[in-house]
1. Out of P, Q, R, which one gives 13.2, 38 for Rg and Dmax of the Cα atoms in Å, for residues 112-183 alone as computed from the coordinates?
2. If you work out percent of Cα pairs over 16 Å apart, for residues 40-103 alone for P, Q, R, which one comes out largest?
3. Give the label, chosen from P, Q, R, of the structure having the highest value of relative contact order in percent (Cα under 8 Å, 6 or more apart).
4. One of P, Q, R was used to calculate helix-only ellipticity at 222 nm (-39500 (n - 2.57) for each DSSP H run of 4 or more, over all residues; to 500), giving -14000; which?
Structure P
């Protein structure tokens, strides 16, 4: 599995120590349970943290590859699993913020970071020397006396490499790298198209009778949305999940439900 995919599903970890003054990612998160200090993180913090995270991760991967000891579960599989802490932290925080509260600035960062992260993942999973160490351990897995958790980690790690192209020829790896980079940008483009559709559509209601069946909380939210758009006295519903979901579930006007559902289905 490409590293960029792993990043999007990674667990949030505490920030790593660094010397980039003022950037929250380069100091320990002094919060309960090391939850990221979201209120302190600025858009300008992300790219330097991504770049430093990749630098640190490359060094960790290099240490694994250049280890003169024979490949073992601890010096290869565990070391690989624990590598990339800063990069995983930055990507997880950025991914959550970008999904929940994106804006033009964050989208520009995403467009800059995505191809870099994709190439970084390919460089790891298509590294012949690194895969040789992983495969050497996998090939003798039945002799290692691993517990179920260790066996699962080894199996997942090996399959991640294989599925990401580790067994391909050099020419096929080059083809896959190009496909992965193109796919990452197309994925971004599709997501941005969906976002643009969500922003452009609004169902404006000016007759209170058309709100029959709706819970008061949803009505109040629609009134607030209308006020933001200078449509005082009306109600606005959008394709955003918190807006469209209660409308489809509770509103008793079938034609209006059909209209907003059709708009949602035809996005991008």
Structure Q
């Protein structure tokens, strides 16, 4: 089954929720206060499921299809209701899935050193301001958001295309852009620290027995699902800040779901 296609195949994987799993970035008081400031609190969550069969990345389409067919997933997978803004479970019969494998190889935060060297962030950590510009739901009032949002920005190329496709970069961008009534930071530190915290919380690493080098063993997928009425997950209203990632740990046979729905966060 290819990504985005319909299927009548029997699911090859079974899943069950890990109800006692906690994620540090959701329980840490300082991080929650930042998520509240960025209008993401109450609209972002992480969940854990275990699965029963050996997984290889080439099986991604079958794996994600099985995930969205599993009754235990459908009855536990959280989404923000478009009508009430409250947390509900997916519950609907999924007819189609889209799966995109996300690059995930960064083992340090050095990817963001260019923000300092290219004058986007001052040595003090303060983000350089600019005249306000507007793009869709975003107000661009500093050089950081220009680099993140504007393809024709003078400094757009400080991040290569492959940099921008890394899970670490995507997390950072999501946090910087925030929710509907985001209060932006004046300094880069909170964005970098929170990105690092979430990244470490979700990924598993292992030392290569031959090279002795640490490597990431988790596989990351960006996913969406469709029912008979159209897209139903992560939301029926597409937005670049509405996202769902599945992070698969092949050793523990765990899959973590990172979900956010764009809107006004809880205070």
Structure R
């Protein structure tokens, strides 16, 4: 335990010198849950490291792996640590594959704790996880990206491709161009087409300046919102079967208008 503590301290110091904002930490060694982990031990370790990380301007990111693929459990752990210098790294694969979580559920559990994202794809063959190039597995990539947009995530989505875990994986010269090409569809969607205004805390964006009259019709306002945030949820009712992004809601409005 002491050795791990000292090693993480070295990474914090190095990250600070390099101007790197994050250091990944693993609360569990295995990608898939294989044994129990004492949450209290992890919490105490993070509480000791957090003040040092904060002083150095570094955030420790606990990855959603092993037992912490259960992101409700990870959220409880982060709440117990209660430090701005400790947050979450969402490895999108593990909660979906090993905890049966939808991307929407993961985002609901972790929300603003998500500061960095690892992405990869896989299928299950004969009860065993087999990794694939992005888009060639069965992870719901569209749902993952939509879930990130629903919380206005603006950080990195980084491909994780570790051949030392699986020597039969394709080489980087094949995998990375595939990743860049596949993800291009999402970067195009998220291009900002107009000027946006920061809120007071710099945690979100307004399309229009606050407290100013908008001389537009409802349909014009909706078109503008769809232009900026097409995949962000407009409605998500838990008591009725009605969940729509702004783009989907506009389609519903148009359909209703045509029926009048």
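1. Value 13.2, 38 for Rg and Dmax of the Cα atoms in Å, for residues 112-183 alone corresponds to R out of P, Q, R.
2. Q
3. On the way: P: 17; Q: 28; R: 11.
Largest value of relative contact order in percent (Cα under 8 Å, 6 or more apart): Q.
4. The structure behind it is R.
Read the figures in this text as sums done on the coordinates, not as results from a lab. These figures come from a predicted structure and were not determined experimentally.
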